[in-house]
Structure formats: C-alpha cells, structure tokens
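S.K.: What follows is a set of structures to go through.
Each value in this text was obtained by applying a stated rule to the coordinates, not by laboratory testing. Just so it is clear, the model here is predicted, and its values are computed rather than measured. Cβ atoms are built from the backbone, for glycine too; each structure is taken alone.
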Structure P
Amino acid sequence: MNTPRAEHITDKIMQEFAKTLEMFDLTSSEARLFAFLYITEKPLTLDEMAAALGKSKTSMSTNIRSLSDLNLVTRVWKKGERKDFYQANSQLFKSFMNAYIGKWVDAANHQKQSLKEINLFLDEYEAEKASEEFTKIEGRLEDIIDFHRRIETLFTDIKVEE
C-alpha cells in the first residue's frame, strides 16, 4: 500500500505530467488517465481506473478509447480474467511523437486536398482568369497548397520509426 506521502508525490507528478500531455491535444481527462497508467506501470481495468481517478467507468471507457486510437495505451489479456485490462505504452517519446505527428500529417493532407478542390473550382472562371487580381489569388493559393505539402512532408520525414 502506498503511504500518504507517496500518493501525494504521485499526484503531483501526474498533475504536472498531464499538463505536458495536454500540449499534445489530449483532453485533461485523457492526459490524467495516461499519466496515471504510465506511473502505475501495470495493466488496470476500467473499474480500477475509475476508482483511482474518481471518474465514472463510462468516462474511463471513452478516454481509453481515445488513447487507444492514438496507440498510447494497449489492451492487455490476463489469464483467468474476463475484464479488459489496459496499460500505457512504455515508449513515451515515440508514442507521443508519432500520435502528434500523425495528427499533423492528417490535418495538413486534409487541408491540402480542400485547397486543391478550390483550385479546381477556380478553373471554372475562364473570363476572370486573365485579370491581374485573379492571377494573384491563384498564385497565393498555390503558395498555400505548397505550404501544406511541405508541412506534410516535414512531419512524415520526422516520424519516429517503430
């Protein structure tokens, strides 16, 4: 059993670590849950997580699903147990960087595709294409598309290898 002093220190570490994790676009609940699982270092059930963090089992289920989608937690099988257990992936840097980079790549790619659709839409304005203003707009749009392509390439290139 943890001593009150050890629990207090663990809570402080979790709070500070969760603040860092929130910078990776995790909600405060997701960040606290991940920090708790990481510090605990053992697989836990949703009931155990809910009791430890004072949250509902439904909230834990939602947060675990989000963390799992980001490959930050793993479902673990325990012999003789019917409940699902989850634990934090231990390669902290790689897990977070890949999750964060994946979000950036997806967002940049999505925006790039939307901008390309606008570019195709501009082709319908043949009469205006000769105007200087239209030429400037097309040039700026191409610059913006190139910006998104570069972001996508940069983040893809720095993705941490599995």
Structure Q
Amino acid sequence: MRGRERVAKDAAARGLDIEFVERHPAKSLEEAASVLGVLPRNIVKSLVVKRSDDTFVFVLVPGDRQISWPKLRSVLGVNKLQLPTADVALAATGFERGTITPLGSTTAWPVVADERIVGEPAWMGGGEHGLSVAVDGSQLVEQLHATVADVTEPNR
C-alpha cells in the first residue's frame, strides 16, 4: 500500500479530517511553507527518535523550532535519545525521511507533540515526496493520543 493510502486509511480510522495537498519537492522548510502559503511554524516536522532500548517515538515539532534534547529526555524519562539513520527510520516507520508521519506508520510508536502545535493549523508529511497533509493541530494531537509538552527550542 502506498504511503498516501496508508495515511488516508489511518486518518479515517481515527476520525481525523485531513486534506492532501500536492506540491513540488521543496529544498527547505521555508520553501515548503512558501509553496503552501503558510507560516514556517505551521509546518510540522515529524521526527522519529530512537531510544536506547531500540524502540522509537515520534516527535512533532513546529517548523520554526527544533527538539530540545534535555526537555525531550525529561518528558520521556530517559537519559539517551538519538536520531536514527535514514535506513533505520524507514524500517521503523515505513516512510522515507521527508515523508515521515505518525499517520499510517507501519508501527504505531508513541507520539510527543510540542505544545505549540495545539490550536494551530498544521501541514505535515503525507507519506510520499511532494505530498503534504493539512490538519487541525489540536485534532491531530488528540487523535494520536500524543503527550503534549514543551519539548522544543527556537531554531538556531
């Protein structure tokens, strides 16, 4: 099943209203925001993070921010986290980097969402290159049963 189909099926099963938006591949987050006509903060990066026990967690990060590793470790109650290689991320989620989303992941890993996503419109990876999903940030975190916390800091 293609990525788009997996995302659509998962969203429908959750009762989550999404809209697919096709766009040309962007070279940066700022370019993607411009193409979509949204603010960079409304692009939600879905990052897959590896724990020391070889399990994973999705972290939803506003586009104008980055993970604060100390904050995330505190929320998860762990001492060590890392970003996996592209091959490991693909194996863990079924999605290539740049298309990763918790929706339709081959494994339903836990989700941590930065608190700034709540109450905002969100555009995130749609499971395939050149495809984004528009969704209400509050509904997204609710339907993913995400842990909502301050886990980011401004981009450097």
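S.K.: A value of 2.1 was derived for distance in nm of label points 7 Å out along Cα→Cβ at positions 60 and 84; which structure in P, Q was it taken from?
M.R.: Q
S.K.: Tell me which of P, Q gives 15.9 when you compute mean count of other Cβ atoms within 10 Å over residues 20-27.
M.R.: Derived from P, not from the others.
S.K.: Hey, another quick one. Have a look at P, Q and say which one yields 2.3 for distance in nm of label points 7 Å out along Cα→Cβ at positions 4 and 100, as calculated. Intermediate values should be presented prior to the final figure.
M.R.: Working: P: 3.7; Q: 2.3.
That value comes from structure Q.
S.K.: Thinking only about FRET efficiency 1/(1 + (r/R0)^6) of positions 92 and 140 (r between Cβ atoms, R0 = 41 Å, to 0.05), which of P, Q has the largest value?
M.R.: Q
S.K.: Oh, and also: For distance in nm of label points 7 Å out along Cα→Cβ at positions 12 and 132, which structure out of P, Q has the highest calculated value?
M.R.: P
S.K.: Out of P, Q, choose the structure whose coordinates give distance in nm of label points 7 Å out along Cα→Cβ at positions 44 and 148 equal to 4.0 when calculated.
M.R.: This figure was derived from P.
S.K.: Continuing with the same structure: Suppose semi-axes √(5λ) of the Cα gyration tensor in Å works out to 21, 18, 15; of P, Q, which structure was it derived from?
M.R.: The value was obtained from structure Q.
S.K.: Determine which structure produced the value -7500 for helix-only ellipticity at 222 nm (-39500 (n - 2.57) for each DSSP H run of 4 or more, over all residues; to 500), calculated from the coordinates; the candidates are P, Q.
M.R.: Q
S.K.: Here relative contact order in percent (Cα under 8 Å, 6 or more apart) has been calculated and equals 18, so which of P, Q was it run on?
M.R.: Considering all the candidates, the number was obtained from P.
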